[in-house]
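Just so it is clear, none of the values below were taken in a lab; they were calculated from the coordinates. From a predicted model like this one, the values you see are computed outputs, not experimental measurements. Cβ atoms are built from the backbone, for glycine too; each structure is taken alone.
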Structure 1
Amino acid sequence: MAEAVDKSKMRIGDVLEYRGYVTKVQMDAAFKKQKETGLRLGEQLIASGVVSEEIMLECLCWQKDVAMMSVVGLEISPTAYGMLSEDYIEQNLVLPIDIKGKIITVVHSDPLNLSFIADEVGHKTNCKVEMFAATEGGIRKCIEEYREKMREFQPLIDALDGESPDKPNPMTDLVYDLDDAATPMISFCNMILKTGMQKGATDIFIEFHADQLQIRYKLDGEVQELLKFPSLFDKHKEKVVARLKTMANMDISEKRVPQDSKFKAVYLKKSMDCRISTLPTVEGERVVLRLLQKDRLNVTLSNAGFSNYSFKVMTQLLAKPYGLLLVTGPTGSGKTTTLYASLAHVWTPKKSVVTVEDPVEYEILNYAQVQVNTDVGLGFAESLRAILRQAPDIILVGEIRDGETAKIACEAAMTGHMVLSTLHANTAASSVMRLTEIGVDHYLMSSVLIGALSQRLVRKLCVRCRKKVPLVKEIQLFANRYKLKSQFVYDSKGCEYCRGSGYVGRLGIHEVLVNTPEVGDAITRKVPPMDLEAVARKKGFISLKDDAYLKVLQGLTDLKQVLKAAG
């Protein structure tokens, strides 16, 4: 339906009233107060608390048909910021936030002035300008946060000019205190690691593109750019890589082939294992650091995000004296964490636990942990054979990759050992087909398998900014099928606490296939995964997607995350 009014001719008070943000009584009161204060009407309404700065801006943008942007938690590109002078940014409250090719993105607080600002910025930068409106308060805060960050790093960056590259490190224990500031380069690299620890990152990506150093962190499963340094860093890039390689006792002179190593870091009395990988690229060596923080081992089965049903089934499976329990899912879905949580659930001083891993991600007391070393012929299969002569009660196999390892694991489970392992399979039911594809007999599988867990990780909604929204069709159908009474789910738009993302942390979604007599018979008959799942469903099996839908109804995540993780 066409609008009944010409919004371009409306005054701001009329726009606010038309859109339902103010009443006539509030407008009359604002007009009276305006005569005393001398403020403009919009300023008076904001000062009186009748409307927020965001609502005022939204109405102006609606009236003038311009795009609005939230700058909460926004990361500013130093390259874009440096295209304009500090004086121009300060005097005009113009904030350049990003640049891609010859297109620069800029925000300004006055929707009525965007066209003029775009022309000026285009002339100054020789770029095409993409303009957005944002609140004055938001822009000022964003500018100050950026300047504060640059003030913090500038002395360090200046000090790097006179420093020579690190020499190879003769240390054997390779443990580093991240508060060490012996040289500017040590401080700088420690800052990269400390930021990762503080943010709870799992990976750090250190890359050089053209003349720019870019440091990205993987947070809650998504890579985010947090630090970016412009051209002045080009001459220091080899020093950065050399320092990080030195920390892991790697060969800093060898830049033609990939290298891998590890070291430990300590910060605020917290210990962290760091795995480092370098890769030669056309723009220099790319460095990726995997951060293994010990506090992640605090995850238990009770706080890993299992639904009541899945938790009950998992504890019942782990209570069995022997058998094979598989954990499946793609890389980065939390399989190793679930394995460690399962071990912690069943371990007692009266039990002997041995693990074989590649690599050993976390060193844990009470477990005998074996590191695979194919260079000397110690693979998963060879390790398993040796472990079986060590009288273990529980064996953790980091991953079943081949038929020989699979057969030995099944034989161990059949001879009175509890065997836990991971497998790359899309669903719990397809793990059975995967093992038979690499050589395990269906009859053997039906005898030794006690269950298979498939999982994914989804991002958790920020509890500080989530809002109730109506049920969508998919969730309504799910609720009806399970006779669940719910009128709403949650969505989030982002706030300062969650850096504008709408999410904080992650949780697991799961499906647990139990090898009941009916399921075992279906495995022996070599039924396909879909049919196997149908058999299991009759015994209470809840699929990955249904478990995710349940967590949407509980307000823990949203449909976007479900579709991304479970399809």
Structure 2
Amino acid sequence: MGTNHVGVFYDGIELGNAQNGVIDLGRFSLDNMEAVTLYNGQKSAIFQPAKDFGSAGSIYLQSRTPVFREDRAYHVKATFKTGSFGVVNPSLLWEQKLSENVSASLSTEYMYTTGKYKFTYAVDGGYDTTAVRRNGDVNALRAEGGLYGKIKSGYWRTKAYFYNSERGYPGAVVRNRFSHEDRQWDTNFFFQSSFKKDFGDVYSLLLNAKYAYDYLHYLADPQKEEATMYVNNTYRQQEVYLSMANRVTLFPFWDINISADYQWNKLNANLTDFPYPRRNTALVAAATSLHFERFKLQASVLGTFVNENVASDTTSAGNKMEFTPTVITSYKPFKNIDLSLRAFYKRIFRMPTLNDLYYTFIGNIKLKPEYTNQYNVGFTYQKLSSGTWLQALNVQLDAYYNEVENKIIATPTNNFFRWTMINMGLVKIKGVDVVLQGLWKFGNDWVFDSRLSYTYQKAQDFTDKSDKDTYGGQISYIPWHSGSAILNAGYKSWELNYSFIYTGERYDVSANTPENYRLPWYTSDFSLAKKFSWRKYDFKLTLEVNNIFNQQYEVVRSYPMPGTNFKFILNLTI
């Protein structure tokens, strides 16, 4: 369905990008993350902001909440990473207890890499050559601070976030051109707060507020060559977000929730005849949940109201009003067997981004929203055992069918070098996901954790019946078969990890012809870690070897990926 249908939430508040809808997850560090959770559809809990009901899928990033030892009012973690590509990546996390109910944290990180690596490339003469990937350097700084408070039957949180980076884009390897000079500068800042409190057993309140500012400067073809297009654009986005969620428990088995959100977006750019759009979005969600011992049912309706304004001498895309439903159910057929059956239906839509509507020469103010219909059935089986070497077994299977209507795509106009955005697409997706997890324990020291996953997905383009090459073809870069295998082993203070990722054959466009065929690719990664203590300080030393077998592959055509590479990580905890 595309990344624009996936909502990304940081500490419970969605990360926004009204300009192009894409969130750069590289701006956030796993070293400062407590949990990363993925949902197909939406969370089963109804007590959430209206925005949480508005995505076909969701990623929740939960940063670390300060935790302290009984004998200390502080916690410090320092990390240093280095390795291939000239990586220098230090980070520091400081957590301080200010009182019994208030604590603070500061997390900073710097990252530099040259981005240079060798790759093998097949040239026009039919033989392979070795070249060096260039202009892939990154110079980035991240800093975020938070305050965390506990209150009776609730909490409050406040966070400030800053990110600044300069990076090069190595570009595609085409026509034996191995280097590009495109550059991008980013500055991102946001300030957000949350408040949650239970008023007795009947009513709960959740408040969220956020302000965000994003700056982007993109420079293409700084040499101004005739064969390429010179671009020197800057963009400035602002966002204000307010949210209130209200949960009422009518009976022990029945909850209802009413959520209301408001979001304001503004985009400025240095483009000729740019319309300077402003978007006001109001979202109202009504949800109900029935939860019994073996049966659960959740239903919700999301109302979305969009108003757009532009500069006085241009025309806006007009106002939008949509209502979209969701139904989720689960059932446990047996009392003594941990088997859960589940199903859901969800209809949702996404607004065209501001680039889709207003980008100079490309935008189309007549675009309609994209709609998705999701159908999913599945089950989870879990078995726990403490008396055998197999401690836990978990099996999950899901079968799904999705439709994407009014799909927004880019298409060339009379001039091949000038494209425009249109609604033409219809995509039908059928798939199966299977996950098998196991936990083994041998003796008192050996612990093994494994995870196998497999996905079959048939995603077909039904846009144009008259186009025999594309109609019914697998859409670009979606493999029919993909999977992964992960094995973790622990022995006393040692940790060993192996992961294998496989992506099957696919095509780079919907025209499933031999010249567009892409071979399968796979990689194997390995890590070894050792924990030890010295002078009351805790250390962890990790060695990572990625792409062990030096597989030469491309996730996207003409963008070669790195071969074997290394990383060394040292953690110090005080």
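Mean count of other Cβ atoms within 10 Å over residues 64-71 was computed and gave 11.2; which structure, 1, 2, did it come from?
Clearly, the read-out refers to 2.
Of structures 1, 2, the largest value of percent of Cα pairs over 47 Å apart belongs to 1.
Suppose log10 I(q)/I(0) by the Debye sum over Cα atoms at q = 0.12, 0.22 Å⁻¹, for residues 136-215 alone works out to -0.49, -1.34; of 1, 2, which structure was it derived from? Label of the originating structure: 1.
Identify the structure, out of 1, 2, from whose coordinates helix-only ellipticity at 222 nm (-39500 (n - 2.57) for each DSSP H run of 4 or more, over all residues; to 500) was calculated to give 0. The value was obtained from structure 2. For the read-out distance in nm of label points 7 Å out along Cα→Cβ at positions 80 and 376, a value of 5.2 was computed from one structure; give its label from 1, 2. It traces back to 1. Compute distance in nm of label points 7 Å out along Cα→Cβ at positions 328 and 504 for each of 1, 2 and report the one that scores greatest. Between 1, 2, the highest calculated value is found for 1.
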